Every structure is written in C-alpha cells, then in structure tokens.
Structure I
Amino acid sequence: MKIIVLVKEVPDTYGDRKLNLETGLADRAASDVVLDEIGERALELALKYADANDGADVAVLTLAPEGATATIRKGLAMGADRAVHVCDEALLGADLGLTAEALAAAIRRQGFDLVVTGNVSTDGSGGMIPAMLAELLDVPHATGLSSVEIGDGVVSGTRPVESGVQQVSADLPAVISVTEALPEGRFPNFKGIMAAKKKPFEVLTLADLGVAADNPEMARSIMLTVAEKPPRASGVKILDEGDAGDKLADFLVANRLA
C-alpha cells in the first residue's frame, strides 16, 4: 500500500497573520511557521495504518518555498518513510489550479494507492485541492471524512451531513480528505527526529514534473486588488433604564434580525 499524505507549512494559527499589501500574498514572515495541524491528523491516519500493516509506504508531499525543509522534516520525524518537496520560484503565489496541477504531477510520479489530505488548510482555507486532485488524477474521492477505514482495495468512512451521518466508500486508488474529528498527530520522539535526517527527501521543480506555470491552456487567477480587513467597530450598547426590552426589540427589527 502506497499512501501519500499532503502536508503544508502555514503561519502559526496562534500568531499574527497578515497580507503583504504589495503582492496580495500572505506575509509568512509575520509569524512563526508550523506544519498545518490538519495535515498532521491526515498523516496520523496513514501512520496508524502502517503500524498495523507491514509493507505500507507512507510519503509526505508538500508544495512550499525552499525554506520549508525543516518544517517538512517533522512529518518524517513523526514516522513517514520519505518526503517529496515541490519547490520552484514560479510557484510563488500559485492559485489553486496551478497548485493542484503541480501536486497531481508529483503524485503520478510517485505512484499511489491512496492520497490523504486535510479538508481545508488554516492559511488559504480554499478547501478545493482534494477534489481538484481527484479530477486531475481521474480517481474517486471522498471528502470531509470524520472517520476512515482503509481496507483491501477500498477506503470507507463517515461524514456528517445535515440530516445525520453519511457512510461513503471508494475503490482504490482514491483521494480522501479528513476533518479535525480525526485524532491529533503523534509527537515526534528523539529516535524519530534523528531517523528523519537519514530518510529520503526528494526536491522537485516544475521542470521535473513537466508542468508549465505559464501554460495558456490552464486558467490562472490574477490578483486585482488587496486590502486589509477593516478593524471591527464597537457594538451598540443598550442601557437598561426600565425599557431595555423595548430598545432591544427595536434594534432587532431595525436590523432585520427578528
């Protein structure tokens, strides 16, 4: 079983996250960077399967700047067998389409039975990459899973829906995405950290993957304007002078909330 887990370096969710107003891109120097927690949960799922099944091969795959090497190695320290890093200056500010195209090419190059991703990253929050990958790879996909079972030639799981819980399954090879309902990733121990330094770590460019960033046949989004989110205005205060109930009712009606 060859499992590829998508991981991503993101600004620390507990730090400040800002936009560069000149480029429209996230200012990644504004805070510390970490391995996205949802990616760690996806990796934990793959590692648990590998712990119970001999011969399973778990690779972490990311598309990130050159400086992300140390962050990616955390996936190796957690227990992944190898890492693949797609790194190219032409990918700076890549939209979802180009990102998916490059990732799909890297996945094809590796060969796979199952691709596991988080349902949405904590920085871009696009949430479209899993479905786009499945389309490009021409395989079934099951997204937003809150539980997962990997079997012989099939992957199944559950996802919450408005009316209850939906049971889904897909024949392998397939792409799945998981939610924060899955267990947290394991903490790397000293042995894992030392072993990570000797594990295979492949760096690929767009040329290696045969992907052209300026391919006119592939739609590419263009940033037209960018602005910071305006500061939150103070709320309306209602003082109780015996008529607070009436004032509150008037406020709700005026704002079409009642």
Structure II
Amino acid sequence: MIIEKTYNPSFPLNQYVDLIWIGKASELEMSSSHHAALFTELIFNYGDKFEIEGQNVENLASSNGHQILSGLKTSPFQTKIFGTYGNVGLILKPFCYGMLTKKFGSKAMDNISAILFEQLFVPTNPDFERVEQHLLKIFEVTPIDNDLAKFESYISKNLLEKGSLKDFNMSISISQKSFIQKFKKHFLLTPSEYIKLKQVNYAIQLLQNKDSEKLINIGLDSGFYDQSHFIRVFKKFCGVTPKQFLNG
C-alpha cells in the first residue's frame, strides 16, 4: 500500500487513535497475507476494491464510500486491492472495535466519512488537527472502561510472567466471568487469547532482531511454557512455524 501522509493525534483523541494515515495511487493491484494483528483499524475507502478477509471484519458500503472495521485476529488474514487506491485509515486501540460496532452504519459514521474526505483526502495539505474534534465525537460518548484500562496497564508490565492473568483476576472487584464477558465485547477475544497474541508479536520482534538465537530461548523469553507450546500457538496465529517465519 502507498501511504502518503501520517499523523499522530494529540490528547484526548490519542486515547483511542494511535495514527491517522492517507493512501493514494491511481492504479494498484495487490494481494498480501498478514498475521497476528495487534491493533484495530478503521478504513474509509474512497477508491475501488479494498477487501480484508479474515476474523473480525465489518464492511459497509455507503453514499460516502466504503467503510471497513478490522479488529484483532488469532489467525492469518488477507488484504486485496484492485484499481484506484484512495483511503483514510485510523489505527485504533484494540478495545475500540467493540465501541465502534455499535456506531458502524450510523449517520455519525457517514458524516465522519464525508468530513475525512473533504478535509483530509482531497486537500494537498490535509488539516489533521481540524478533524480531531470531529473524530472525537464517535468515541467520547463511550468512556474508557476502568477494568479494561487497568488490564492493559497490568499486562504491559507483567505480560511475560506466567500466571499473570490469574493474578490480575484477583486484583479486580468483578468476577472473572463478568470480566471475560466485558473483555470479549470490546476486544472480540478472551483475555488469554489477547495475551497469546501479544506474546506472538513479542516473539516476532525477537525473531526479526535475534535470528542467531535458539528458537526455544525466544519462545521462553516470550512467555511460552516450552518449545512445543511456542510452535503450536505461533503457527495458529501466523500460519507458519517460528522456523519457517525466520527462513521466509
């Protein structure tokens, strides 16, 4: 994909959106595979064909273009593009999927699509700061859940420690069952699946940076119990074994 411009929002929008990007090409044909997505993405497609095939994908064709909401995935997925390529995309915090599915197809989302087209996609010098307040409107009516925020903070510090999820469950006031139900509503994964997804992404970083290190050490450093556990989870999420990924 051809990314022309990127922008990192300021507070308070950055509580929900990590990055805004604009992509354009007069003609583009591409079919590519991806794995272990650790972010949610909202794409406003103003061009021709743009498809994401895999878990947790919502599509909506509207008068203001084609909207795609793509969430976390525990298996490989594909992106297909054909013809005129024109998009504005938002890289979102993972929990935003559950927030936006309620508003997907609403008049508010249609209005955002029109605003992004007029103020970001069309101008030579897009006014990112101006659209921040418009974008904030689709998030601010749904405050960030305290339990989910606490989980993110806890896992970022204790991700690779065995038993970290059990310790977290003991630190919150609601039951484990209630927390799992709340978590799945926002992330579309269970907390344990989300931890594995983060561990796989950490392992990918190690594989890319430490290709001379033994795979068993990378697996253990990423929080997996043993080599077979590492290989099994990694292959499920990425479609290949760690060794195949390293040699690919």
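Nothing in this text is a laboratory measurement; each read-out follows from the coordinates by a stated rule. For clarity, every value in this text was computed on a predicted model and none was experimentally measured. Cβ atoms are built from the backbone, for glycine too; each structure is taken alone.
Among the shown structures I, II, from which was the value -0.35, -0.44, -1.39 of log10 I(q)/I(0) by the Debye sum over Cα atoms at q = 0.08, 0.09, 0.18 Å⁻¹ calculated? Computed on structure II.
Of the structures labelled I, II, which one yields 19.1 when mean count of other Cβ atoms within 10 Å over residues 130-137 is computed from its coordinates? Considering all the candidates, the number was obtained from I.
Of the structures I, II, report the one carrying the highest value of mean count of other Cβ atoms within 10 Å over residues 58-65. Looking at the calculated values, the largest one is I.
Here relative contact order in percent (Cα under 8 Å, 6 or more apart) was derived from just one of the structures I, II, and that gives 23; the source is I.
To test your reading of the models, identify which of I, II gives 1.8 for distance in nm of label points 7 Å out along Cα→Cβ at positions 66 and 98 when calculated. Structure of origin is I.
Computing helix-only ellipticity at 222 nm (-39500 (n - 2.57) for each DSSP H run of 4 or more, over all residues; to 500) across structures I, II gives -12000 for structure II. When Cα extents along the principal axes in Å, for residues 106-201 alone is computed across structures I, II, the figure 51, 26, 19 traces back to II.
Supply the structure label, taken from I, II, corresponding to Cα Rg over 2.2 N^0.38 Å, for residues 74-145 alone with the calculated value 1.14.
I
If mean count of other Cβ atoms within 10 Å over residues 42-49 comes out at 22.8 when worked out from the coordinates, which of I, II was used? Traced to structure I.
A value of 17.8 for mean count of other Cβ atoms within 10 Å over residues 114-121, calculated from one of I, II, originates in structure II.
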